[in-house]
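Each structure below is given as structure tokens.
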Structure P
Amino acid sequence: MEGVEHRTVEVNGIKMHVAEKGEGPVVLFLHGFPELWYSWRHQILALSALGYRAVAPDLRGYGDTDAPASVSSYTILHLVADVVALIDSLGVDQVFLVAHDWGALVGWYTCLFRPDRIKAYVCLSVPFMPRNPKVKPVDAMRALYGDDYYICRFQEPGKMETLYDNNIEEAIKNMLTSRRPGPPILPKEGAGSNPLASGSLPSRPLPSWLSQEDLTYYASKFGKTGLTGGLNYYRNLNLNWELTAAWTGVQVKVPVKFITGDLDIVYTSLGTKDYIESGAFKRDVPFLEEVVVQEGVAHFNNQEAAEDVSNHIYNFIKNF
């Protein structure tokens, strides 16, 4: 991508790859699973052209950033520490934070732990999930959707990797282009029963928002690293619950704008829609200023509805 500079910085004991473009106030973008800095390619170009310094790292375990071998090296404390150290490396006190999917969870905890470092937060897809002191999150998901719920399937190291890594390009394609709302259920009968796995679906044309060049870039990076780093985030959900006990009931007190699609797998499962519409989201995030639900848009809205997302980001952060 023209004008995007790449470098490696040392943060929190690891080497992190960072892409950036532009000058001005920093907008820091955090990607999700199974993505990379590249997922923000459209927003990097749009925001840098509007007078901002757009910065997008490969998060721990992804792309050209280090991937520690230990599963326990991917707790939310590690991930937030990476972000804070990255902000320090940029030479600024505060950033505008924009995040999606797992990046969104890291973003929420960054706002919770270090609100002094965040001017405002634009969150995509995953709302704040307050800690339930009575039940661990994976246990709650298993009780709700059973052992075949995708996050439950992701828990065992090595199992899902063997399913996905056989044809990483097709697996990435199926995950990025899935438009099936509701909870992703991955039956254990094999790849043919798994709607996200390679070989599970007839090859279909790429959507207009995802080119073969884009897919090839993702496949080239995940072909080298595999999906283990990203899957390890899910494998720490119960440990994160233990580590964050002291923050039970604490509100997120930074200005927030939330954007999701009405076909998003998160919006259409786990009681998310009701949580947002009932006022509970606003209770937990009192400075939530706006919720945007994009019609006909699925989970990867930063790519599928890139221009709309970029405009929403700019129209929010320009007020600060």
Structure Q
Amino acid sequence: MQNSKFKYSVAIRTVGKAGDKYIQELQSLHNQTVKPEHIYVHLAHGFERPKEQVGMEEYIDTPKGLVHQRAAANMVEEEYVLIIDDDVYFPEDAVEKMYNALRKYNADGIAPDTFPSQSMSFFSKAGAYLTNTVKGRKNDGWAIRIQRSGAFSFNSNPEKGAIYPTESAAGTAVFMKTKVWKAIHYEHEVWIDKYPAGTFGEDQLMYQKIIENGFKLLMWYDSGVLHLDANTNKASQKSYDKIYYRAMSQYLTWYRCVYDLPRNTSVDKLKNQLAYAYRFLLSCSVRLVYSILQFSPRFLTAHIKGNLDARKFVKSEEYISLPHFILSPKE
């Protein structure tokens, strides 16, 4: 282990209901070989402060919403920030190792692999492809890559303990340079919070904003960092509303992060459109089968309507008036 001297603070978003998992997280933070300067807990407005207390948590009343609460990490002044959910366990040397990795690879942020897609069963991998064109790749020295369709592909055989560059990661935890976090102005994306929690992949948008604005992100495999409640945010596939909003999320994430970028030529945009069309048609076929089995067309219609309404939204004044995804120095 390198002789690491650095300062960081922790930003946790919560609604105060993680219970024992929250306690495990706090205790693991207090046990770090390099202690945080502050542990800021961004508690959604209107929710009760957790009774659990370990020692140095500072509670901040924050507008409810995944983006509002994550963007509240802007208050950190130390050189580094650890941005996490409220149910993550860290081995005692995890933060120090992440810091050392940033220095070794000259990177700006690092996320532990808390959702190991490469470990999914064959049937889960098949389902991920059919519903969302998520697929594995051979080990090419990268972790997650974003496809033209907006879906991701994952390294199906990473080396044990590897640290690879990545284009996305799970939003569970990320350790990064505070100046980089502030530079991407994640608070510009609070428009996402009008969608129900658990339906919008705001973590992918966050990471792609980091990448597309020229910063370097890493993923750390077999880190020992654990997401203690990995099923918390999974939306039911049987809910019309959640299928509808998930469909909107797919289109809007693709449009903002992949299609509507200044670097894209007209040929790039055409390729992106064709890739998304394939993703859309494949997922429609799955929804069609499910609708037939359930004797109801609503599962298919929800998916189609979500995509159509998302297409309308990107043409609206509300969307057009959003700050650019690729930021100029003045933004």
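We did not get these values from a lab; they are worked out from the coordinates using the rules stated. The model shown is predicted, which means the values in this text are computed figures rather than measured ones. Cβ atoms are built from the backbone, for glycine too; each structure is taken alone.
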Q. Rg and Dmax of the Cα atoms in Å computed as 19.8, 63: which structure among P, Q?
A. Q
Q: State the single structure among P, Q that was used to calculate mean count of other Cβ atoms within 10 Å over residues 54-61, giving 13.8.
A: Q
Q | Label whose coordinates, when log10 I(q)/I(0) by the Debye sum over Cα atoms at q = 0.11 Å⁻¹, for residues 30-173 alone is calculated, return -0.54 (choices P, Q) | A | Q
**Q.** Ranking P, Q by distance in nm of label points 7 Å out along Cα→Cβ at positions 214 and 262, the structure that comes out highest
**A.** P
